[in-house]
Structure I
Amino acid sequence: MIHYEKKEPTAPAGTSVPFGKTLGTATFGTGCFWCTEAIFQQLKGVEKIVSGYSGGHVKNPSYKEVCEGTTGHAEVIQITYDPEIISFDELLKVFWEVHDPTTLNRQGNDVGPQYRSVIFYHNEEQKQKAEKYKNALNENNVFGKPVVTEISPFAVFYAAENYHQNYYNNNGSQPYCQYVIRPKLDKFKKVFQDKLKD
C-alpha cells in the first residue's frame, strides 16, 4: 500500500480514473527533483508529477532534514502516466538519458545520498525491466563507466513541501532555473522531440 503523508498525492499504480483509464505510477530519483520534474512534465502521456522523498527511514521528513543526508531518503518524482500513450520502457529511456547514472550519491554539484540515482519499482514487471535495462547499459559500456543506479522496491512516498511543486514553471527566472535546469530541458527537448506534449 502506498502511504502519502503530506500534500496532494499522485494516483497509485493500477488506480482506475475517469473515462475508463488505468494509470501507472513510476518513482525515479535523478538528483535534484526540480530538474527531473521539469523534464518529465514535457512528455506525452504523463498525467501528473509530484516531487517528494522516498527510500528513507524517517517518517514525514522535511526538505531540510533530507538535505542533511541523514534520513536515507532520495529526492524523487512520482509520475502518474497513461501506459496507452507512454510505456514504462520509454520512461526508463528518458530516466537514463537525463542524468549521470554512474556517479554514486552525486549529480553535478549536488552531493549526498539524497541525490542518488534510483528507481523505486512498484511491481515485478518494473523491477525486471529496470534491471534488464541497467544490465544492458553496463554490458555495452554505454557510459564508459558502470551504472550505479539503485533499483529498490517502492515502500512510502512523502510529497515535498508546496513550494517545491512545479518549481521550474513557477520560478523560471531564478538563476538556478536559468543556468542549471533550462540547459538540461533544452537538450532533452532536442533528443525527445517526438515524445513532447503539444
Structure II
Amino acid sequence: MKKSIINIAIFASGNGTNAQAILEYFKGNDAVKINCLYSNNSKAYAITRAKNFEVETRSFSRKEFYKSTAIINHLNSKHVDLIVLAGFMWLIPTQLVDNFTILNIHPALLPKYGGKGMYGHFVHEAVIKNKEKESGITIHYVNNEYDKGNIIYQKKCAVLASDSADDLANKIHRLEHKHYPETILMVIEKLLS
C-alpha cells in the first residue's frame, strides 16, 4: 500500500540549528510528520527547539544506542520511515543502517574533509588552513562509515583569502539551513512515489 505520510526522526547532539530549520520547513506539511527528536546529550539545545514545536524528545546513553534494541524498538513504535541526522556525532550502528533510510549533512565537499573527528569547526579550520578556494555542504545517505554514504546533493561556496573559520561557518550554516530541508523533501517525494 502506498504511504501518504512520512514519519521522520531527527537525531541531534548539540545546538540544533539544522533541526530548527527542518522543523520550521515541514511545519504544516500534511505529508510529513516529525514525530521525535533523539539526542545522545540530555543538555542539547536541540531538545528545547523540538519541544518548542511540540515534538517528542528522547535522550539516550551510549550503551542504549549501541548495545540494546531500545532505540530501534522506539523508532518502530513511532512508525519512523526516515532518520535525519542534524549535527549528530556518533557513528550509526549497523542495526539502524540496515533498517532505516538515514540522511546526514556534512559541512564540506565530501570526500574531502570527512571522517571521524571532522565535524563543525574542525572542518572549517582545516579548509582555511589548506587555503581551499571553495567549500560547501554535502547531503548523503548514511552507511557504516563516517561520511562515506552515497552523495545526494552538494552545494558549493567560495572561500575568500580573508575568511576566518567563523566566516566560513556562517556561510556553511546558511547553505545547510536552506538546502538540507529541500533535499529531505526530495528524498521524501521518492519514498512516497
Structure III
Amino acid sequence: MENIEFLDQRASVRAFASNDHISKELIEKILLHASYAPSSNNFQPWKVIAITEKQEKNELKKFSFNQKQVSDASAVFLLYGDLSAYDIDKQIIFERQHQIIPSNQVANRKLRIESYFAAHPEDKDREGLRLDVGLFAMNLMHVIRAFGYESVPMRGTDFDAIGKYLKVPENWIPILMLPMGKPLANDYTHIRKKVDDFAIIR
C-alpha cells in the first residue's frame, strides 16, 4: 500500500525552489532508472537533453511563455524521439552484443519485428515515437519523485525555437519538456473521474 500511495501522490508541480543545485551524477542516475521503461520491441527511441545552467533555463523560460517553473527548476529535461532508432538491423546487432538473443534466433527475431511493423506501420512513425517516449516520460516522472524531487510535464513551449537555440539534431522530434525541482509545497490534490466513467469491466 505504501508503494500505491507513493504512485498516487505524483502531481504536476509548478513551484520549485530556485536555489537548488542538482549534480550531473544524480541526473545520470535518474535517467538510468528511467530508461528501464518499456518500448516497442525494446527500440528505446528516446533522446534527452538535460539543462541545468541558469542562463539556458532562463532562455527556455522565454520560449515557454515565461512560465516560472522552467527557470526555477533544478533541471529541465527535453525529451525527443529518434525515428532512426526503429532500425531492425541495428536492433538485432544491439541484442546480439548484449546477449539478449542467441545467434540461432536472429532470423526469427527479425521476422517477428518485420511482421509486427507490417501490422502496425504507425508504430515506427511519429505515433509510435510519442507512445514510446511517453512511456519513458511517465517512468522518468516517478523516478524523479523517488529521488525527492517533483516535476511537471509540458507541451506549452516553442520547440522550434529551442531546437535552434540548443542546436538539436534535425531528426530528433520534440515530444515533451519536463522541468524538475525541489517542491515549495506538497499539498497538491488530484480530482479524477470515477472509474465507471472511463472503464468497462466485464
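Where a number appears in this text, it was derived from the coordinates with a stated rule and is not lab data. The structure displayed is predicted, hence computed values, not measured ones. Cβ atoms are built from the backbone, for glycine too; each structure is taken alone.
General remarks:
- Structure with the greatest value (metric relative contact order in percent (Cα under 8 Å, 6 or more apart), set I, II, III): III
- At a computed 3.0 (distance in nm of label points 7 Å out along Cα→Cβ at positions 65 and 137), which of I, II, III: I
- Sorting I, II, III by percent of Cα pairs over 31 Å apart from high to low puts III first, with the largest value.
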